[in-house]
Structure I
Amino acid sequence: GVRVEVGLRAREAVRLNEPFFTWNREGRPFVTLKAAASLDGRIATRTGESRWLTGERARAWVHDCRDQVDAILVGAGTILKDDPILTARPEGREGKPLLRVVLDSRLKTPESARILPPDRGVATILATTGSAPPEKEELLRKAGAEILRLGPSGPGGVPLAPLLAKLGERGVRHLLVEGGGRVHGSFLREGMAHKVLFFLAPLIIGDERAPGAVAGLSPRLPGEGLRLSHVRWEALGEDLLVEGYLRPPVWAAYGEDGDV
C-alpha cells in the first residue's frame with residue numbers, strides 16, 4: 001500500500017477523506033444511513049405516501065450528498081412502492097453516475113423498474129439469495145441488471161457482510177443507504193453502519209400504522225438504544241438535519257494539531 005504521513009490539520013484531512021481511510025482499513029465501504037421522517041419518526045403515511053416530507057432545500061442537499069458517494073442502496077420494497085431512479089441530480093450540474101444496489105432476496109423487482117437501465121454504463125446490482133427463482137434472474141439480466149447471489153436459500157434476507165465485502169472489492173468506498181425501516185434496522189442490528197443522516201420535518205403524522213425510520217431493534221431500556229456521537233445539527237429551511245456517528249470516526253483519533 002501507499003504510506004501516508006499526516007501533520008498539521010491532520011484531523012481535517014482525515015475527515016475529508018473519511019470513506020477512503022475506512023475502506024482502506026476495513027476492506028468495505030463507509031456506510032451512511034439516510035432517512036427523512038416526521039417529528040414522530042414516520043417516513044410515510046400508512047398508505048406509503050412520502051412525497052414530500054421535507055422541503056426543497058433538504059431534497060437538494062440529498063442530491064449533493066448522492067453526488068459525493070460511490071453507490072446507493074435501497075430495499076426491494078422501495079422499488080415496488082416508489083419506482084425510483086436513484087440518480088444524483090445536483091442543482092446546476094450533471095451528477096456523476098452511481099452504482100445502485102437493491103436488496104432483493106427473492107427478485108421481486110419488476111423488469112420495467114426505472115432503476116434497471118444502466119446509468120451511463122454503470123449497471124444496477126440486485127443483491128439476492130439462493131431463494132430467488134432462476135427464471136426471474138434471466139429476465140432481469142435482459143433488462144440490464146447485474147445479479148449478485150449471496151448466501152443460501154432460506155427465509156432470511158440478503159446477508160450484509162458479504163455484500164459489503166463484494167462492494168469493497170469493486171472499489172466502493174462510500175455507500176449511501178436510503179432504505180425503509182427494515183433495511184435501516186438490518187444495517188444497525190448487524191453493526192454495518194458508520195454514520196446516520198436523519199432529516200426531521202416539522203410534521204406530525206400520528207399514526208401507529210405508518211412506517212417508521214427504523215424497525216427490528218428491541219431495546220428494553222432507553223440506555224440500550226443506539227446513541228450517536230459527534231452529533232451535528234443543521235437547519236435546512238424548515239427541516240432539521242441530524243448527523244451523528246454510530247462508532248468512533250477515524251478522524252476522532254487525531255487532535256487539532258495533528259497529534260494522535
Structure II
Amino acid sequence: MNTASFIPVTGATALYAIVGDPVSQVRSPQVVNALFAQAQIDALLIPMHVSRDRFGETMRSLMAIGNLRGIVITVPFKVDAMSLVSHVLPGAQAAGALNAMRRLPDNRWEGDMFDGAGLVRALDDAGHPPAGKRVLLVGAGGAGRAIAIALAQSGVREIALSDIDGERVRQVVEAVANAAPSCVCRACEPTFDGHDLVVNATPLGMKPDDALPVDIAGMNAQHVLFDIVPKPDVTALMRAAQSQGVTTIGGKRMIEGQARALAGFFGHRV
C-alpha cells in the first residue's frame with residue numbers, strides 16, 4: 001500500500017489501539033489501516049506493547065482516553081480482557097475470550113471475538129472449507145477456544161484438542177459441546193493420523209528460537225496446516241510442514257479474514 005494514500009491524522013481522527021505482549025508480530029495495523037485508507041475513513045489503528053504486569057492499569061488508562069474508540073486485543077490478554085467490558089457479545093461469551101472492544105455512547109465498553117470467524121473465512125478463501133473435516137487443534141487458549149467453536153459451528157466432523165494445560169482443554173471441550181453439540185471434541189495427543197486439517201493456535205513460532213508446537217514427522221501431502229502466528233509470513237512450522245508436502249496457510253490470512261469484521265465492529269463500512 002502506498003503510504004501517500006493514508007489520511008493525515010488530526011484531532012478528529014478516530015483512534016484505535018492493538019494491545020499485546022509482544023506486538024512486533026501483529027499484522028492488523030497494516031491490514032486495517034489500509035482498509036480505512038481505501039474507504040477514506042479518518043481512523044487509525046496503533047500497536048501498543050503492554051507488559052503483562054501492567055495490563056490492568058494500562059487498559060484502564062487507555063479506556064479513559066476520550067477519542068480512543070476501540071481496542072484490539074492480542075496475546076496473551078484475550079481472556080483477561082473479558083473482565084474489562086460491561087457487555088460481552090455472543091461470540092466472545094462462547095469463546096470465553098475477546099479480541100476486540102469498543103466504546104459505547106454512554107462510555108461503557110463491550111467486547112467480541114473474531115479470531116474463529118477469521119480463520120474459517122481464510123480457509124474458505126484458500127479453497128479448503130472446513131465442513132466435514134477432522135481437525136487437530138493445538139492450543140486451547142483464548143484464540144484456540146474461539147477457533148474451536150467457529151470450526152465446530154462451520155460443520156467440522158471432529159476436533160482433537162491438544163494443550164499442555166488439561167483444565168483449558170476441558171473448558172474448550174465443554175464450550176464446543178454447548179455451541180455445536182453435533183461436533184465431537186475431545187482431548188488428544190498431537191498425532192496426525194485420521195486428521196485432515198491441523199491448526200496451530202499457540203504463540204510458538206513468533207520467536208526464531210521457539211520450539212515447534214508439534215512434531216511434523218507424521219504429516220504428509222494429505223494434510224492442510226493453518227498456523228495462526230501472523231509473523232513471520234512463513235513460520236518454522238510451516239517450512240517444516242512444506243518439506244513434507246503439506247499445504248500451509250499462514251496467520252496473515254486469518255488477519256485478512258477478520259479485518260473487515262473488525263472495522264464493522266468499530267462502526268466503519270469498508
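No lab work stands behind these numbers, since they all come straight from the coordinates. This is a predicted model, so every value here is computed, not measured. Cβ atoms are built from the backbone, for glycine too; each structure is taken alone.
General remarks:
- With mean projected area of the Cα convex hull in nm², for residues 23-142 alone derived as 9.6, matching label from I, II: I
- Comparison of I, II - label where relative contact order in percent (Cα under 8 Å, 6 or more apart) is highest: I
- For 4.1 (distance in nm of label points 7 Å out along Cα→Cβ at positions 63 and 135, calculated) the corresponding structure among I, II: I
- Which entry (I, II) yields the derived value 56, 39, 33 for Cα extents along the principal axes in Å: II
- For 4.8 (mean projected area of the Cα convex hull in nm², for residues 47-118 alone, calculated) the corresponding structure among I, II: II
- Which entry (I, II) yields the derived value 3.0 for distance in nm of label points 7 Å out along Cα→Cβ at positions 55 and 223: II
- Computed -9500 for helix-only ellipticity at 222 nm (-39500 (n - 2.57) for each DSSP H run of 4 or more, over all residues; to 500) - originating structure among I, II: II
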